[in-house]
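Next up: the structures, one after another.
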Structure I
Amino acid sequence: MLDRPKKYLLHIAQNYSFAILRPLQAAIRARGHEVKWFVYGSAVNLSYFEANEQRLPTVEAVIAYQPDAVFVPGNLVPDFFPGLKVQVFHGFDAGKFSDRKGHYAIRGLFDMYCTQGPNTTEKFQILADKHKHFSVAETGWSAIDSLYDYTPVEHDKPVILLCSTFSRKMTCAPHLFEQVKKLSATGRWQWLVQFHPKMDQETVALYKGIQSEHLTFVETDNVLPLLQKADVMVCDTSSVLIMFLLLGKPVVTFKNARPRDYLIDFDNPTELEQHIETALTQPQSLMAKIAQYQRETHPYQDGKSSERVLAAVDERLAGRHQPAKQKPLNLVRKFKMRKKLKHWKL
């Protein structure tokens with residue numbers, strides 16, 4: 001095991017990655033190690049960086065930094081970056097895509113996958129046994145280290161959180177707009193609305209246009225406070241609903257791609273009100289199914305998933321759990337990344 005202070009790189013391509021990687025940053029700093037950031041692409045709002053966070057501006061700076069490990073919540077990482085390439089995921093498996101294209105897609109770029117709970121560990125271990133070029137460690141998800149660290153506050157009226165994915169085929173936002181507009185106007189419930197950053201701007205404008213004392217449109221890089229505040233979530237197939245379930249709270253979904261018995265799923269927008277009413281009563285049978293889902297998906301409620309990630313990386317850096325094979329050549333994918341980053345040095 002390395003006895004010098006380690007260097008870590010946080011690889012970010014979307015604004016939501018800040019909330020995923022900052023708990024890791026805190027754990028790294030608590031250990032007395034060094035951590036820096038690299039922005040891939042143009043989707044990140046650089047103003048979200050805090051004064052004490054250092055960003056490496058170029059590929060050359062990353063190579064000179066020589067990180068021991070690179071933490072990635074996205075699907076891609078440049079092969080020419082130094083260090084162990086660690087996939088920490090940008091969300092849970094919400095069933096949007098097939099295993100081959102979605103959460104379990106193996107792109108041959110990562111040395112290690114830090115899984116979130118038993119149901120994902122099992123699938124990734126099967127894939128590791130098949131491909132033999134990466135290792136798997138069940139650590140929990142760093143993004144929700146602070147999910148359980150709050151004190152519930154009683155509200156004058158129930159708080160309903162509407163979240164939606166940006167996919168035109170899966171989004172609930174345009175379909176539920178008229179119902180949300182009508183229900184929010186009654187003042188019966190307090191509405192919070194938060195969408196994926198890639199949401200269609202026309203849809204965003206619709207919801208911003210109905211803001212009132214009863215409905216607030218929220219733009220943020222950290223959704224956790226919204227999850228903690230709300231009593232019920234209305235959603236579709238966005239993976240954010242899983243974090244809400246992990247708080248033991250009910251989710252009402254519109255045409256979920258993979259409806260399960262721990263969700264209240266419906267396909268007629270006019271039924272929205274009645275399903276929210278049901279969710280607010282927290283039926284015993286539904287809550288029992290949610291509890292079982294919690295145990296299978298992310299049983300860790302101790303806020304120490306980032307520590308487990310670092311411990312797992314320590315083991316790999318110390319030479320344990322080494323894969324039997326090298327990663328595949330991946331020439332086309334590697335060429336595309338080099339072209340995008342304008343880096344041709346070997």
Structure II
Amino acid sequence: MQYVLGARPRQKAELAPNISGTLTHWVLEQALRREGSAFAKLTQPQLEQLVESLVQEYTAANLPGAGVRMNYLLGRIQRNLVGLLGFIQRDVRQSGFQPVAFELRIDDRPDSDDPDAPRVDPVQLDDGRGHTVRIVGTVDRVDTMELGGKTYIRVVDYKTGSKKFDLREVYYGLDCQMLLYLFTLERNGGHLFSQGTAAGVEYLWADPAPENIIRPETDDAEPSQAQNYPLEGLLLDEPSIYHAMDTRGTGAFVPLSFSAKTGEPTAQSAKARLADREKFNRIRDHLDGMLTDMAKNLYSGEIDAAPLVPNAGKSPCLWCEYRTVCRHADGEGERTPLKPDDPFGAE
């Protein structure tokens with residue numbers, strides 16, 4: 001419906017969630033890109049002024065004539081962005097990983113607006129029937145760290161709203177986007193990242209619900225740094241990597257919980273959020289196989305909806321904007337996850 005027919009759901013003339021997300025992504029990109037290395041040194045007033053000017057710039061170009069209600073919502077987003085950029089600033093100051101690319105395109109077609117913009121060619125897969133599969137997209141942010149002659153790559157995705165990462169869903173083809181991007185940068189990004197090696201993916205809740213905002217234990221934080229934002233994701237199971245991302249083992253800058261006694265990740269968080277090199281390779285190979293199978297099905301005309309419905313859970317079709325057009329009948333063609341807690345564990 002969306003990518004072939006180009007159908008779009010009707011939308012009210014208001015600051016809908018997708019517009020809020022677009023604004024948030026744009027401000028984060030521009031703040032880090034324009035300030036560069038100076039971003040980490042910005043004072044609180046400078047950070048507030050930067051956010052205000054960027055929000056005004058975006059509003060003037062994309063939301064002219066905003067009413068009272070929209071201005072209220074814009075003010076709310078602006079206040080959150082100050083806190084979020086303060087959190088990112090704290091992360092950059094303490095981390096061995098530093099942001100190096102923003103809105104990085106994975107595509108073999110030049111950007112019509114900026115032909116010289118950096119980009120990475122997509123991985124090409126053959127379905128065995130003469131068809132080529134390519135995955136294109138745009139990476140919100142890429143962080144890297146040089147270590148031992150390698151460039152370790154971390155892909156960061158901003159999520160406006162809650163986001164839980166679950167490898168069982170990845171096994172069935174859900175929440176694969178960031179992992180596909182990571183593996184593409186590792187395989188085809190050599191011109192940008194010498195000896196590129198996957199270090200992991202992180203989902204940063206860019207606009208979490210108030211109850212999900214974590215307050216630091218100390219009281220000496222600057223106003224813009226007065227809150228931490230939840231993270232989800234999967235990281236390389238190498239101490240030199242995850243400790244470089246969170247140098248003091250606070251758990252604030254990685255999706256891990258650290259033991260106060262050992263300073264290492266707790267067994268529960270390590271099981272869910274760390275993967276060794278072999279496990280990352282198993283995930284990559286599984287995704288490659290799944291993509292080629294999808295291509296075979298598409299070229300064979302198999303395009304029926306097959307929603308993944310958790311045990312005793314609700315079908316995702318309930319929230320689909322194209323539900324009235326698709327006419328998929330509840331209970332038909334549904335899949336139930338059957339894999340164990342660790343579907344990519346060693347055999």
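Each reported figure results from applying straightforward, stated rules to the coordinates on display, with no laboratory input. None of these values were measured; they are calculated from a predicted model. Cβ atoms are built from the backbone, for glycine too; each structure is taken alone.
Quick notes
- Test item: relative contact order in percent (Cα under 8 Å, 6 or more apart) calculated as 15, pick one of I, II: II
- Answer label among I, II for the case where FRET efficiency 1/(1 + (r/R0)^6) of positions 229 and 293 (r between Cβ atoms, R0 = 41 Å, to 0.05), calculated from the coordinates, equals 1.00: I
- Mean count of other Cβ atoms within 10 Å over residues 133-140 - structure with the largest value, from I, II: I
- Looking across I, II, the calculation of distance in nm of label points 7 Å out along Cα→Cβ at positions 69 and 309 that yields 0.9 traces back to I.
- With percent of Cα pairs over 30 Å apart derived as 42, matching label from I, II: II
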